[in-house]
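Please go over the structures that come below.
Every number here is computed from the coordinates shown, using simple stated rules; none is lab data. Quantities reported herein were computed from a predicted structural model and do not represent experimental measurements. Cβ atoms are built from the backbone, for glycine too; each structure is taken alone.
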Structure 1
Amino acid sequence: MLFEWLFRPARQRARAALLAEPFPAAWQPIVAALPFYRGLDQRGQARIRDDLRVLIAEKEWEGCGGLELTDEIRVTIAAQASLLLLNIEHEYYADVRTILVYPSAYRTSARADAAGVVHEGTVNLGEAWQRGPVVLAWDAARGGALDPRDGHNLVLHEFAHKLDMLDGLADGTPPLGDRARFTAWVATMTREFEQLRAASADGRATVLDAYGATNPAEFFAVATECFFEKSRTLRDRHPALYEVLSDYYHQDPAAAAGA
């Protein structure tokens with residue numbers, strides 16, 4: 001056993017040591033306040049507690065815009081990010097080194113285009129950078145965590161982008177493992193994306209937020225929010241979309257919520 005321990009990679013040893021410690025007592029009421037966490041079985045809750053500890057320990061967390069980071073902020077955000085990982089093989093969002101948290105909506109920096117024209121920054125609630133940080137507005141991240149049925153969850157949205165980017169592309173198709181799953185995914189997501197674009201152009205409301213019509217990457221992120229937050233409605237109105245998301249995340253939140 002000693003030799004096995006010595007030859008395990010340092011990161012694995014550090015994680016094992018971290019998870020061998022009791023879950024911090026001060027964090028328990030924070031996760032217990034999250035409705036999605038209360039709806040999980042004991043195994044799911046234990047997995048969330050373990051994964052959020054690793055995310056908090058291994059990522060660099062920075063408060064921006066005068067925000068002082070607290071346990072509530074880190075635990076609330078990390079718990080939501082862990083929900084996406086609940087039943088899939090993962091490496092704790094390996095390409096995310098830093099999580100930047102603003103108190104509320106923030107303005108991005110001005111930039112110059114190829115012609116030298118300077119464009120003012122936009123007001124954002126969150127961003128996910130390719131091979132870079134995740135940026136979040138705390139008030140939106142907290143609000144999304146505490147209202148699990150409004151169809152909007154900033155943390156799920158931005159970390160879904162990070163899953164999408166695992167293959168190096170932000171194209172709405174995360175790594176899927178085999179050809180059959182890839183084929184079913186592309187056919188279903190393309191059809192559903194085009195339907196949302198048409199509904200958005202006509203001004204018709206759907207269970208999916210119209211922002212998902214922006215491009216395939218945003219469609220996947222918006223569909224992920226809806227999958228977890230309006231699961232039964234999505235299953236009933238878009239069964240094929242629900243099926244491919246359920247296959248990818250290995251979760252069935254509509255069944256968990258009751259028929």
Structure 2
Amino acid sequence: MKKQLATAAAAALLALTALPALAQNIAIVNGKPVPKARLDTLEDQIKQQAARLGRPGPSDAELREEVIAREVFAQEAEREGISSTSAFRDQMELMRQTVLINTLFTDYLKQHPVSDADAKAEYDNVVKQLAAQAGGKEYKASHILVKTQDQANDIIAQLKKGAKFEDLAKQYSQDPGSAPQGGELGWASPKTYVPAFADALTKLNKGQTTDAPVKTQYGYHIIRLEDIRDTPPPTPPAFDAVKPQIIQELEQQKLAAFQKELRDKAKIE
């Protein structure tokens with residue numbers, strides 16, 4: 001009886017001793033423990049990626065199954081001797097460098113964070129640049145694009161005889177974007193057009209059409225100026241709406257400067 005009690009007590013003690021070890025592992029695969037720390041690391045990586053992509057992350061059960069599956073496959077690769085090949089060692093070195101570099105950059109940003117004040121200053125600077133763009137002119141234009149000067153001259157002659165610009169654009173224009181709309185290009189700054197087109201457009205009066213074809217690298221244009229207006233002032237989004245993007249952009253600038261500093265200091269032979 002005493003012996004049975006002693007055996008039971010020993011089994012209970014052994015079970016209690018094993019509890020901390022079991023708590024540190026999520027499973028034992030072919031006798032090899034799979035540590036919980038590995039699950040935690042994978043969870044951090046996957047959930048960060050999901051957050052950047054705006055997608056929901058996997059469940060805890062799915063993550064656990066992924067870690068176990070990796071252990072099963074890794075053990076089989078070890079049995080086949082893959083870890084002793086030069087190709088494996090080369091890939092492992094690249095992965096080691098990747099982890100080191102990512103950790104270096106992450107630590108650098110933690111030590112040199114982008115403050116709210118930095119983000120607000122950048123936002124204010126961008127708003128000023130947008131405001132400076134106001135005050136110019138926008139032109140609403142239509143055009144007919146053809147391949148040859150003779151065809152362009154023929155279309156101009158038809159216009160002078162009373163043909164409708166929209167009808168000729170739909171019939172002859174080689175611009176697939178504007179032809180179905182009767183040649184209309186919409187509102188735009190002259191800076192968005194190639195120089196020859198912009199120069200001819202800005203010389204027209206409202207409702208006027210070019211008397212001669214305008215040659216560009218795309219072909220020959222017959223241009224009509226529909227209207228002119230002052231460039232409307234831009235309406236910037238609220239700071240809070242774009243703050244994450246601004247911080248991300250400033251972080252990239254900090255990293256780029258840090259990388260350049262390291263490259264410049266490095267002795268490369």
Structure 3
Amino acid sequence: MPKVRVTGGQYFYEEKGAGTPVVFAHGLTFDHHMWDPQVEALSKRYRCLALDFLGHGASAGARSEYTLEGEAENLYTLMRQLGVEAAHVVGLSMGGMVGMRLALAHPQAVRSLVLLDTSAEPEVPDRAPLYEGMAQASRDQGPEAVVDSVLSFMFSQGFIQGQLEVVAGYKKRFLDVDREGIYWATLAITRRTDILDQVSRIRVPTLVIVGEEDIAVTPDKAEHIQERIAGSRLVRIPGSGHMTPIEQPERITELLSAFLASAEGAAAK
């Protein structure tokens with residue numbers, strides 16, 4: 001398994017295709033496999049790099065020093081060690097939070113941004129203790145204690161009821177998560193800094209996507225990002241919850257393909 005040493009542990013990543021690099025950053029409790037349909041399709045034109053954040057998938061680490069800013073620096077380290085000077089960055093939820101911080105800290109490293117179901121604002125005050133309590137229960141009692149509650153935030157009710165096999169597969173993977181790693185990653189998210197006023201400094205082409213039924217990061221958070229990044233575009237996904245690439249993989253692949261082609265064309269002019 002290819003790995004790169006970063007601060008606090010190691011990043012596992014998978015690479016497929018050739019061309020302009022596209023980095024895929026997953027959401028909390030998931031790993032690089034959540035992007036499999038998009039990587040499969042886009043690797044025909046791009047060098048696709050899908051990583052596991054610390055404490056997720058095959059990446060070791062994630063303890064008390066975990067921050068989103070730290071993960072942005074780790075992502076930058078991964079890119080440099082793989083010879084990537086600049087990449088299109090695609091991130092969902094936690095991945096989008098890291099992607100925005102990467103663009104702010106290292107603007108020369110980001111060709112464009114796709115921000116799915118994410119926020120530039122602090123955690124909603126009444127949600128922070130709820131999420132932290134779930135992470136604590138998972139660490140102390142085991143993931144099975146919270147898996148059904150987590151599902152209700154990750155997916156729309158229609159998807160949970162209609163895609164039983166996919167949901168069962170997620171539940172099985174969730175029961176094998178790194179309890180300690182997910183605990184610290186959750187705290188990094190719930191205690192994140194407010195960067196909403198800073199994202200107006202982002203000057204690269206940006207696509208913002210949100211599921212209309214997302215209750216984990218509600219659509220107004222996407223609107224606030226789009227309002228502040230000049231020239232950005234917002235796309236709502238009807239009928240989808242938080243995990244838009246899993247609930248509607250074909251639609252997300254279509255949007256990514258068109259956006260990346262447009263961003264590449266603009267850069268060539």
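Listing for the model above:
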{"quantity": "Winner on distance in nm of label points 7 Å out along Cα→Cβ at positions 60 and 164 once structures 1, 2, 3 are ranked, highest first", "calculated": "2"}
{"quantity": "Label whose coordinates, when helix-only ellipticity at 222 nm (-39500 (n - 2.57) for each DSSP H run of 4 or more, over all residues; to 500) is calculated, return -16000 (choices 1, 2, 3)", "calculated": "1"}
{"quantity": "Structure with the greatest value (metric mean count of other Cβ atoms within 10 Å over residues 44-51, set 1, 2, 3)", "calculated": "3"}
{"quantity": "Origin of the value 24.9, where mean count of other Cβ atoms within 10 Å over residues 52-59 was derived from one of 1, 2, 3", "calculated": "3"}
{"quantity": "Given 0.05 for FRET efficiency 1/(1 + (r/R0)^6) of positions 228 and 244 (r between Cβ atoms, R0 = 25 Å, to 0.05), calculated: source structure among 1, 2, 3", "calculated": "2"}
{"quantity": "Comparison of 1, 2, 3 by Rg/Rh (Cα atoms, Kirkwood Rh) - largest value held by", "calculated": "2"}
